[in-house]
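Below: a set of structures, written as structure tokens.
Readers should treat all values here as calculations from the given coordinates under stated rules, not as data from a laboratory. Just so we're clear, the structure is a prediction, and the values are computed from it rather than from any experiment. Cβ atoms are built from the backbone, for glycine too; each structure is taken alone.
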Structure I
Amino acid sequence: MGISAQLRRFAYPNRWSDLEPMFGLSNKSLSDIGNYVMNIIYENNTHLLFHLGNLPWLDENRMRMYAAEAIVIRGGPLHNCWSFIDGTARAMCRPILNQENYYSGHKRFHALKYQSVVSPDGIIINLQGPYPGRRHDAAILRESNFHEQLEQHAVFPNGHSFVVYGDSAYGIRELLLYPFPNTEHVQDEERGAQQNFNYFMSVVRQSVEWGFAKIIRDFSFLDFKKNQKLLLQDLGVMYKTGALLTNCLCCYLCCLYGSESSQYFQVESPSLETYLIVMGNLARFTVSIHSTQSSVEIRNNDSTLDS
């Protein structure tokens, strides 16, 4: 029941007290169960979002499939681009402390920012953050050391390398490319080629926006600004847990009828078992949920009898 309560909490903006009739527990007990379940999911699986080296299935063959069998077939001119990078700002309530640090002048609201890398099958391969809302995407890239991860895991001994594509905010690097700037100032022959390159890459790059949209579409509680309170909740844990659950949902749905991204690029996501490589985490997750649920229900029953 613990995972059901947490999923119901994430699914729609509501209070724990609104869920009391559904689960037959007090709001305090539901809060204890939900937070404990969320922390278990985060602690046991957040490594899947932190570093490319924690994804054994993401090897050279998988990157080649993303590039050659997905992005190129949909019209992308880059033959070795395997994923897309972008940043997102998640709105929150105005904090009491450090308001200027969390205010995004571009978005015109207080926010936490995240850096996400999404593959053509819809999997959020890497998610870094949260960072203060005023932080620039280029600074987040530098602090996240993601390019160093690419140097370790996207360059292979046979000389093959694969790149990530982003917008102009990131700047050009050996393994991170962005659109041609100022195409109106180049010669006519080159201008047409550069404009075509920018256009077709922008078409396939829209999939990174789908990754952000899926999180808040499936778990709209994470998009409810009035309840995103920095000093009262661990917003970073909540958002990353939503990203992990979104990846699991993407892997599961792909096995049934395909996700939005996998259908667009005609590529299959890894199975749920493949994505959650460390099956021992799943066993500990299940046992911990049942033990926590039982202890909370006992406390709830005791408090009812005492009253």
Structure II
Amino acid sequence: MSSSFADSPPESPTLKFFSYDEFCASYLPQRFSLPESIVFYMAKNPPLTGVHRRMLKSCKYFFIKNPIIHFHCLQYDDKNGWKTCISRSCLYQGKEKYRKINLKLDKIQSKIFVFFALNISSSNPTFAASLIPKMYTNKVHCVEFSRQKMLFDDFLFFSKKAIQCYVRYSNVLYKNGNEVPCEVILANCPKLRYFVHSAPNNCYNAVNVAELLKVPHFKKLIHFSVLEIFESFDIEKFFGYLKKNIRTNVVIGFNAPFSEEYKKRLQAVVDEIIDAGSSRTYRTPCIMFDEQLRQKELIAAFKKSF
């Protein structure tokens, strides 16, 4: 598409914006020192993302043969649309800078390579899943989904190799429509070190503590947070684990309605944690539930344990 900027001063340069077809047509045959078969293989099987980005900048050939657009991070929300970070600023908390991008999934002909973080927040519950056909690879370091409803296989496409996973007010479902328990999600994401899960409104997390503690990498987590937990959660068994935990920051929230008897059991755990005081040898967890006594004391102890 051409734009002559007719109202601009005469000295203003004319800018030329290539369409996808025009860009492809502008490619000229290249002569490489390597055999053509090797160069073709390199184009079709890109190496590490940094190397591939330099290859794309060096010659159009590599993009024509395998069109991939690289993003360090990619975020979407209904209000602001798509945006990506500037100069990897998303790595520095409080100093993040982003720019908006006009990414139209129904028109883009290239694949998308997201290296570090993918964040999707949309009132359209299938928005994240619709991105899968456009993704070149699923090697994303950090994934975050808000208000999404995803099949388990689609969810694993994004999260199976992730280090950080945040599932906020979202459902992960089997093909039969049943909810996938968070311990199953965790078991199928072996590289995770940060895991946050909160159920949508009027939904509860029925966590099986015995199965959760069997997950080999559960005790390697740096942060574990699950909210909207149902009272089937075996708090005494989990507390046995907590009293040995010196690594993981644990946050659990019981926002679902539960019996007075279960509330007493939760309060007894909280009281034991706080009363241990300076003799506590484990990392203090944060346990939240309605009508909790001594909540401020527990939160203060939790913050000190960082």
- [ ] Identify the structure, out of I, II, from whose coordinates helix-only ellipticity at 222 nm (-39500 (n - 2.57) for each DSSP H run of 4 or more, over all residues; to 500) was calculated to give -15000.
- [x] I
- [ ] Kindly point out which one of I, II the value 32, 27, 20 was derived from, the read-out being Cα extents along the principal axes in Å, for residues 68-139 alone.
- [x] II
Open item on the list: Quick check for you: by relative contact order in percent (Cα under 8 Å, 6 or more apart), which of I, II is greatest?
Closed with: I
Open item on the list: Can you rank I, II by Cα Rg over 2.2 N^0.38 Å and just name the one with the largest value?
Closed with: II
Open item on the list: Please compute Cα Rg over 2.2 N^0.38 Å, for residues 124-275 alone for structures I, II and give me the label with the greatest value.
Closed with: I
Open item on the list: Computing FRET efficiency 1/(1 + (r/R0)^6) of positions 156 and 220 (r between Cβ atoms, R0 = 30 Å, to 0.05) for each of I, II, which one ends up highest?
Closed with: II
